[in-house]
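No lab work stands behind these numbers, since they all come straight from the coordinates. It should be emphasised that the depicted structure is a prediction, and the values quoted were computed from it without experimental measurement. Cβ atoms are built from the backbone, for glycine too; each structure is taken alone.
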Structure P
Amino acid sequence: MGRYLNPGTVNFEEALNSNIYIDKTEMIQYINSVVKTKQKYMCVSRPRRFGKTMATDMLCAYFGKCESKKLFEDLKIAKLENWDRYINRFDVVKLVMTDFIKVDQVVSKGIEKMTQRLLEELSEEYPEVKYDAEDLPYSMDKFFRKSGKQFVIIIDEWDVVFRACKEDKDGQRFYLDFLRDWLKDQEFVALAYMTGILPVKKYGQHSALNMFREFSIITPMQLAPYTGITEEEVQKICKEYGRSYEKIKEWYNGYDITDVIPPDPNYSLQNSTVDELKPRHYSIYSPLSVIEAVSSGVVQNYWNKTETYEALAEYIRMNLDGLKDSVALLMDGGRVKVTVSKYQNDMTSFNGSNDVLVMLIHLGYLGYDAETKEVFIPNREILDEFKASTESEEWVDTFKSFRKSEELLEATWNANEEKVSRILEWFHDFAENKTYNSEAALLYAIQMAYYAGQRYYTTIQELDTGKGYADLCYLPSPKNPDKPALLIELKYNRSVEVADDQIRRKEYLQKMEHYKGNILIISVNYNKDVKSEEYMHHVCRIERG
């Protein structure tokens, strides 16, 4: 038994001997199905403390050259057909990349040290093989041809180079090229299984490791039920320990994931039924938090044992294109649309707030709804982390603005024209007039004022009515059908009468026939020449349509 080559069963046995052990061995059945196939490359990414390392210990015990069959005979995997197909059949290499990649060290030096140590252990196991100390792929191929045993290669913390060496772009590329040359299309690889927080790094739409299939917290696919502790598993251990399931659920539930498999672009529905493509949903809990709470009986925030709140604060403080406003909305129970495909899977390449929000999904700070493409704060534990990260004075104005936006919504729903005008004036003063120099800028400012509406509405700019375009339209989301639709027409240095007349003359309401009887028509004019000390720049008229 070596440290890197065939590390054995010690770590897996420790898990089995623990007071609370959640049996996830059934995932081996799926992994067995890809061993020695073109799908043998797996990258499993999810937040810290979601059981990634425990799974690697289990795979080492199952595949490695050791006597481990008895350990599995009483576990779930043993109830499945042909479960022992590959047990103890391979040489297993397990590497924890944090042992080699250091923040103050050149990446190539770390890879050199890893190569040296691994080849030393291989030469001890197969002393008759002459290897090349500077060529790991060539050397491992020689060991394979001598022993006749393929390798199962398990890499934990694979993404450390993107977390510890964030700015070292050359080191990152060197590392990706090394992994590609070592693993891709190599006969000695029976399975390559990598785990980390981040999915495989992309450059543009491509990756040096394009042979890997991604099993992330966003698209866990076949590994969805093994991504964390499921609701049924939490209920079971709460019952065993006499703990309140409802309290555990309130604090730690909220990561809703699906096992939907992205369809092949060439796939034809004619070959299948629609039911086959329907995803199954799983409510996933963080294993660390649940096990700590159930074991101790103390339900509290255990997340700070994984990542400090400063890490979260660092990213949301960036305030890329209004990120702070999105955070305020999320903390109020709202949701924000994201596009997950744009994120480059590192911790520095941010092109806007979207990329930061997607990264926070991978870090576990946000949940993701695959059907609506929205992010949200999953539970009370994570909300505590956001609160701790937004306590500084720099957040005072953000939250004040958000509360004003909520107040504006209430005033609009109540058709309180004077209050709506006054709050719009407040946003005008809050922005220090910087956003008010044209009708287009006025549109932007009104959207900012109604920002809290994202919790209840879908926003449409320039709604095509057939005879013209309405400036702003807020349509109630399916979860809020009781809210009135909002149709907003803006004028700059004109009058509310002109705005109102345009709405009716161009038959905007016909386009919203579905909401008839529950529409608020909001006409807003901004007069730039009015002196604010005399009366307000904004005049608002609200009518029900």
Structure Q
Amino acid sequence: MRSTMQDAPLLINRILRHGEFLYAHKKVLTVTSDGVREATFAQVARRSEQLAVALADLGIGEGDRVATFMWNNQEHLEAYFAVPCMGAVLHTLNIRLFPEQLAFIINHAQDQVIIVDDTLIPLLARVRDQIPTVRHIIVNGIDEAKLLGETLSYEDLIARYPSGYEWPEMDERSASVMCYTSGTTGDPKGVVYSHRSIWLHSLASTTANSIGLSEKDRCLLIVPMFHVNAWGAPYSAYLAGMDLVMPQMFLQGDPIVRMIRELRPTVSLGVPTIWNEVLHAAEASGDADFSSVRGLLGGGAAVPRHLIEAFRDEFNVDVIQGWGMTETSPLGAVSIPPAGTPRDQEIEFRAKAGRIVAGVEVRVTAEDGTVLDHDGTSVGEFEIRGPWITGSYYGVDAPERFHDGWLRTGDVGTLDNLGYMVISDRTKDVIKSGGEWISSVELENAVMGHPAVFEAAVVAVSDEKWQERPLCCVVLRPGKSASAQELRDYLATKVVKWWLPERWCFLDSLPKTSVGKFDKKVLRALYVEGTLDVITLG
């Protein structure tokens, strides 16, 4: 027996039409040095149509790649819709990549057009002569120095064309957007999302058991739009009718505290290092106002427990931890406490990586591939599958990342019988000391609870007796002091004795990846080179 239900393809143009029709008046607010400029969802939709016509006139067709090299702003949102809705593929370029990595992914994706913000022109100019597939560069702003050679003006270009573009019908499984991993180990790898996967992922973000985005929300979008589609928020906004606040390059603690006070977002998305900066800026400001905020979503790395506690205790704000990666679109789990959890016990769930969201499956496997029990104690690598999880990389064979139809995530930890994940490490960062595992994540979170510590990263280093031992690299808060022995004594109340690091170093800042995570490979390299000033305790 077959169903007679209608079969309407899940296309991004239907997300756009839905938002334009139901929520035409909702706002996209772009923060500038001169204030805030506004556009409605309807205006963004019309301009997206104009951009699509312009791109078609430049020869862009189905499957062609159009890249963006932009901040979070209105024009970037217009490209988010125009490119996939016309059947082309949007490729968001990470503005923080080294030049050789940037040139690599542009060439690997075979981008034909790049849309760039004028303030980022000097960064793109470094690779202009290394990207032969790029036929046109469109500048959002003014290319005063002509660093990119012949370019097109974004505003002048779309002004030539009418709105009313007739979005084509296509297979919902066709490519819509592609992102590349940050390339922390080897070259970045491309992940191609389908229209269908983005639709389902966007719907999942609006469910109450995940992020629960709705038309009651205004989202301050701190996570870059080049990082895993800004975690899907731009598309979820048009599905749910949620205002978007685009901060552009104003991503430091003080301006973010000011945006929250003045623009009144209800939710905001960002990596934990940003929330750490925001917390300290808010504590120092004297006029921070988080009364509009129902939740701050942290993802991309583990959110330290002390950070969750501090936002709750000082500002009555819930920090919601999310887990995922480029390969998972990224939503995989969200740390929403179970119904009925007393307020004073919620932290036990909020400090976990998250609870599996509906639509995906997660399991834990041993090194030999054996599936382990979800008992909250069996430690192994997380594997995930589902309709918005990648099944392969673009143009690269990587069989080691897949196992019987599941994606091997590289994250190590436990899964309990309620579906909550606790991540203890990345497979490349685990510390095996004397045959036993030490969690670098747990050590980092514990030491960052010390009032003098701003940031901390723990890496494995060689040890003659134990094979590996932890090295703790610390950045102290301005005006604060603490010795290695003091921090070790503090840790002794938090973790078992044999976990306690003997090696410590104090730095002015920690190296970070292009998406704001601690760059542990750099710390390991500095240690091997002998350039870190390491204190060794007896």
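Suppose helix-only ellipticity at 222 nm (-39500 (n - 2.57) for each DSSP H run of 4 or more, over all residues; to 500) works out to -8000; of P, Q, which structure was it derived from?
Q
For distance in nm of label points 7 Å out along Cα→Cβ at positions 3 and 515, which structure out of P, Q has the highest calculated value?
P
I have 3.5 for distance in nm of label points 7 Å out along Cα→Cβ at positions 179 and 251, calculated from one of the structures P, Q. Which structure is it?
Only structure P yields this read-out.
State the single structure among P, Q that was used to calculate mean projected area of the Cα convex hull in nm², giving 26.8.
Q
Suppose you compute distance in nm of label points 7 Å out along Cα→Cβ at positions 211 and 443 for every structure in P, Q: which one lands on 5.1?
The structure behind it is P.
Out of P, Q, which has the highest value for mean count of other Cβ atoms within 10 Å over residues 11-18?
Once mean count of other Cβ atoms within 10 Å over residues 11-18 is tallied for P, Q, the winner is Q.
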